[in-house]
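**Student:** Input: structures, listed below.
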Structure I
Amino acid sequence: MPLTHPSDIQEFLNHLTFQKRYSPHTIVSYQNDLTGFFDFIEIKFGSTKTDEINASFVRSWLAEMKESGMESKSLNRKISSLKSFFKYQLKQGAVLTSPMATIISPKVKKRLPQYVDEKDIHTLFSHVEFPDNWEGKTHWLLLQLFYNTGMRQAELVNLRESQIDISNRNIKVVGKGNKERVLPVSKELILLIESYQEAKRSQFDHFDSVFLLVNAKGKGLYPKYVYNVVRQYLSSVTTIGKKSPHVLRHTFATHLMNNGADLNAVKELLGHSSLAATQIYTHNTIEKLKDVYKKAHPKA
């Protein structure tokens, strides 16, 4: 960190960690953005107090990053980090005005989220062969959980046995900002989970009993393992560019919307804080309707 601003940054990061309860990954992102900004200020303008920073300083930093080829999406994240930082400084009385008040975020070209077609998901679960061993059982349940619940990779990796409510057929997941949400699941998925739990107790003498999913050594899963499993199996059924756990989350949401699900219900299932984040799936639905129209209507 810059020598002149470590306390300002660290105090803010502590606020995010202990008050906002942001994830370690998010904290690191904020730290990197703020450190980069204050390093730039120190090099470009010399030792500067936080309350002396104005909008022109910020614009100089953004211009330099844009010239280096940084995309609008990344620039917007850095702007967001600075806005949060200076908003906190305002509340603390460390600054009288925020230099971010006149900073406008660049427009980002919206990309429709990639998803797996329903026919390809059917192929995955009906025709793809899974190994007849413990890894095969884990891979099968892992993919079923992603597609049937839309949970995030981190939520699945950290999914504990105590979060499974067999009798009420639901799963409690802990999402971003430690927010909890309850996901209803089918009887078939609950039976699959129960079968997996029973098999786990007969398979291992010693295993990590906290987490639902474990690898062949009885240890909890880690993100790279999960990513590789998803990529391996999706590669066998689809040619879409991205083949990640998040694509299965997009697939879950898109298939719900395509089959008439209420937008607000999908928002709750995904754990989105804002409806705007969920609305992108309506675009996929519209694109699907356009495609159906073009293929089916004689005048299309």
Structure II
Amino acid sequence: MKIAITSKRLKYNYQLQCTDKGIVGVYGISGSGKSSLLDAVAGYHRDRQGFVEFNKKELKGIIKCSYMNQHPVLFPHWTIEENLDFVLAHGMQDKNKRDQLLQQLNCEKLLPMYPGQLSGGEKQRIAFVRALLQIQENSLVMLDEPFSALDAKMRRVALNLLIQYKQRCLILLVTHEISELYQLADELVYLKGSKVSYQNTIEEAMSSSHETLPIASKVIIKDQQLIVYAEDVSISLNKNSNSSISYQLETVVVAIDSDKTTAIVKLKYTENSTEQFIYARLMSDSITKLDLVINKQVVACFKCSNFINPAA
């Protein structure tokens, strides 16, 4: 996908190029232009200048895509079943797929109800089902804060559902939860002042320390894929059997980036002959205290992490 669009009235200038499949995370502080980017791509801004190209075709005017707004919009005079039937009548999916999604998101009982009878979280789940039902092969999907009203359990279900669709289409995902992008996204686009200030693969973005991005890494430990944040990692010279620390991994120091107060230590961890990297944020005086130098063997310790789906 190629995006080169501007607006004098809304004062944005979006210039980026990304894959045509997978999940591209759109991130930035409040007011950075995340929602405006999706609206602009969809063609909702009359004064938009430039072009949007997807699957080698230029998209003009209001485009056909699956778009879930951060404030779910459902037809208020229709039941939930009627809202979803409208999508099915104009899409490729059937009621079996609808019922499967409703069951997974625990909202089958909502079918006879009207939008005005639903809670915020229930509306969001139905809007998410509707967005998924619109997905076709090589389609464009835009999701603006799709999980903000969901509890932790239902959010995990929704995240895993989204992973299942990422090989079929391009998903532009806007969220304030960076942990969701670290778990899901293939690429990250960071917006500042309604412009792209940074773009990279998710792995590179996680270690970039750009703006407000927390430093982290994806690692596979005993066939489980985790997100490990530098803030959660401490370094020890030896393992401690009398500790509640869940993970104590033998690693090697490969880089130290320090300033006056803090330091980021890059550690190499090897499992089944595969090299992986973990980052630890320490106070600078800890570097001296532990006599940390390149190639020194140390133990990376952390108690918990964000689990992703089991590694393939």
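Derivation of every value follows stated rules applied to the coordinates shown; laboratory data play no part. Predicted model, so just to flag it, every value in this text is computed and none were measured. Cβ atoms are built from the backbone, for glycine too; each structure is taken alone.
**Student:** Thinking only about mean count of other Cβ atoms within 10 Å over residues 128-135, which of I, II has the largest value?
**Tutor:** II
**Student:** Hey, another quick one. Given 13.9 as the derived value for mean count of other Cβ atoms within 10 Å over residues 16-23, which of the supplied structures I, II does it correspond to?
**Tutor:** Numbers: I: 13.9; II: 16.5.
It must be structure I, since only it matches.
**Student:** I've got another one for you. Which structure, out of I, II, was distance in nm of label points 7 Å out along Cα→Cβ at positions 40 and 192 calculated from, if the result is 4.6? Before the final figure, lay out each step's value.
**Tutor:** Working: I: 4.6; II: 1.7.
It must be structure I, since only it matches.
**Student:** Given 0.35 as the derived value for FRET efficiency 1/(1 + (r/R0)^6) of positions 136 and 216 (r between Cβ atoms, R0 = 30 Å, to 0.05), which of the supplied structures I, II does it correspond to? Provide the component values of the computation, followed by the final result.
**Tutor:** On the way: I: 1.00; II: 0.35.
Going label by label, the one that fits is II.
**Student:** Which structure, out of I, II, was distance in nm of label points 7 Å out along Cα→Cβ at positions 8 and 288 derived from, given a value of 4.9?
**Tutor:** Working: I: 4.9; II: 5.9.
The value was obtained from structure I.
**Student:** So distance in nm of label points 7 Å out along Cα→Cβ at positions 120 and 144, computed for just one structure, reads 2.3; which one of I, II is that?
**Tutor:** I
**Student:** Same structure, new question: When FRET efficiency 1/(1 + (r/R0)^6) of positions 32 and 232 (r between Cβ atoms, R0 = 25 Å, to 0.05) is calculated for each of the structures I, II, which structure yields the highest value? Write down the numbers at each step before the final one.
**Tutor:** Numbers: I: 0.20; II: 0.45.
Checked I, II; max of FRET efficiency 1/(1 + (r/R0)^6) of positions 32 and 232 (r between Cβ atoms, R0 = 25 Å, to 0.05) sits with II.
**Student:** Assign the value 2.1, calculated as distance in nm of label points 7 Å out along Cα→Cβ at positions 224 and 280, to the correct structure from I, II.
**Tutor:** Numbers: I: 2.7; II: 2.1.
For distance in nm of label points 7 Å out along Cα→Cβ at positions 224 and 280, the value 2.1 is produced by structure II.
**Student:** If helix-only ellipticity at 222 nm (-39500 (n - 2.57) for each DSSP H run of 4 or more, over all residues; to 500) is calculated from each of I, II, which structure is the one that comes out at -7000? The partial results should precede the final answer.
**Tutor:** Working: I: -17500; II: -7000.
It traces back to II.
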